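See the structures that follow.
Laboratory data are not the source of any read-out in this text; all were calculated from the coordinates shown. Please read these numbers as outputs of a predicted model, since none were measured by experiment. Cβ atoms are built from the backbone, for glycine too; each structure is taken alone.
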Structure I
Amino acid sequence: MNYYFVFQNKSYLKEKQGGYLWAPKRSKNGNRVSHWESMKDVKQGDLIIHSYMKKIVAISIAITDVFAAIQPEELRKEKLWEDEGWRVDTRYIEINNPIITSDHSTKILELQPSHNAPFNSIGRGNTGYLFSANKELARYLLKQTESIQQDEVSKEDVRKVREEVGLLELDEVEVLDDNDLVDAIENIEIEKSKVTPYFSEPKEKLPLKASGQGSFTYPRNLKVAINALKRAEFKCEFDNRHKSFIRKRDGNPYTEPHHLIPLSFHNNFPYSLDIEQNIVSLCSHCHNLLHYGKDFEVVLKKLYDDRKDLLKEAGIVITFEQLLSCYC
């Protein structure tokens, strides 16, 4: 996914209504212009931040790759540009209470890319149409935008976009069951970073969370689960030769986190089970085999033997027979 910042002081209302971005291929004197040339790189799924009258008024997601297109009639009436151009169709999400970019100029200058950036060194928007953004700038602007919305519906609209494009912070995602945990990880771009050592001391339990219809469940920590996958180098911990596929979001091999001791048995233990020592990385086949397969004991025994000492260091003592009973 790529990120873009578009200035639309002359065209926002018309382009929003039509659901597109459009820029000419050449100027009236026949020259190519860099901020129009940027259109040629936009692909389906890219995120665009829309500026109009010095405010972030919309976010959109490209629903097509760029394609050659004649200038739309509503823009042609302005008589500002040549007819041959580039177009990208996008899904606009309007922002009810937009942020003013000058209020955030210091942070924008800190985060924006060094090449083809939307703002100059004193924080003013560069003259032009489409410029490059990046994940860090998009994350900041969308989070700030969400924070100033004045009603819950508007906040949720921005949050859904942040979640869709993988811009939520890990500690913002509340996960209450294992299926949601797998889904949440698919909405996160897992960044390559150094794996921290195991927290070897016992970890205190967290309060239970309401999960609907009067029931309560133990919350899953998304960051802990992702660290467990990274620690395993996104390989299956039953057999690291098992083949997987590559995740669209970040290019890592696809594996799924699995709590070796299910969190539904948290009452049986004095300390938290939502720890890296208790989370294994599994290919889809082995994960489903543990839950639904006839011969799951072979997989379970191997994982138990690999983890029992680490679990003990974290204050979790369990025999294989006790673990087996959690799956029967």
Structure II
Amino acid sequence: MDMGTASNPTFHSFESIRDWFHPLIESDNISLSDLHGSHEQCLQSVLSLAQRDQKRARGEAPAPFVFFVMGSAGRMEQARFSDQDHGIFFEGQEGNQTYFLELGERIAEGLAICGYPLCEGKIMASEERWCKNEQGWEKQLQDWIEEDTWESMRYLTIFLDSRVISGDPDFFLSFKKQLMEDTMSNNPRVVKRLADNVGHRKKGKGVLGQFFTEQKGEYKGLLDFRETVLFPYVHAARILAFSYAITDASTINRFIALQNHLEQTEKIKESFHSALQFRLKHHQGSTRNSTHYLDPALWSTEEKKQVRYWMKTGKQTLDDAIRHAEYKGG
């Protein structure tokens, strides 16, 4: 690794990216913005080396393309440790897919070396389902909508949280916006189906305010903070954003864009941001899953009160979003 500038080092191997990256994200004092910046630098650096290696092996890319991430990376809400969720949207003929699938394999390999486990659900640009040209993506998304199964709605949900890392963002965002507008015009029931897919939520607390921690297994005694505190906000923002054709994937940015359609957006946004900071401060483990489980026994009385407030606000927000989806979706 060349030091380059302090904020923009130059790397020559995936291993050198890993050796730079891990001490940063494991620091006790890292802020949310610095954590996001470190993930972004890692993604950009892996992509750059993967493109370099693919160019050496197969020549220049046969067409312009967009590389995008999804999941928590798409929403810019990663914890210290994360897995891979990414895809490629390329221009030109379908025959170009072979080149971009190989590029996707190099990206997935590089990210794995840097500590991002391969996605068990194979939501990666190395898979045909997540590497297509414009016509292929149009058909894929329409198929998911028409299938109308829990799995197809899950795939659509994942795609909606996509964010461009490299390539022309305007081209990709225009495609996403058209998808949302056309769907709400021709098949508004889809927004209700998106809400149905997140309707069964894990409860985080009882009527007396007690936290519902895991009762057995590796995380016994710990609270699933992501599912019970964060995800109600994430799901609500996504449902409402789809309804109003808002293309931003970030939960916070979605709430900002929804301020003319949703009451108390500032309170909701601040609650979610504070909850993200709390998770970072109190993280427990060193794997993707363990970072989402926190121990309420270690919290102060005031912190427990705050978490209950975030849960209540998130539940109310998601309930409102589901009612909106039921109204819009008929």
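Observations
- Label whose coordinates, when FRET efficiency 1/(1 + (r/R0)^6) of positions 22 and 310 (r between Cβ atoms, R0 = 41 Å, to 0.05) is calculated, return 0.90 (choices I, II): II
- Identity of the structure behind 3.1 (criterion: distance in nm of label points 7 Å out along Cα→Cβ at positions 182 and 318, calculated), options I, II: II
- At a computed -8500 (helix-only ellipticity at 222 nm (-39500 (n - 2.57) for each DSSP H run of 4 or more, over all residues; to 500)), which of I, II: I
- Among I, II, structure where distance in nm of label points 7 Å out along Cα→Cβ at positions 214 and 278 as derived comes to 1.9: II
- Winner on relative contact order in percent (Cα under 8 Å, 6 or more apart) once structures I, II are ranked, highest first: II
- Computed 0.60 for FRET efficiency 1/(1 + (r/R0)^6) of positions 70 and 142 (r between Cβ atoms, R0 = 35 Å, to 0.05) - originating structure among I, II: I
- P(r) over Cα pairs in 5 Å bins from 0, in percent, for residues 54-189 alone derived as 2, 8, 14, 17, 18, 16, 13, 7, 3, 2, 1, 0 - corresponding label from I, II: I
- Top of I, II by mean projected area of the Cα convex hull in nm², largest first: I
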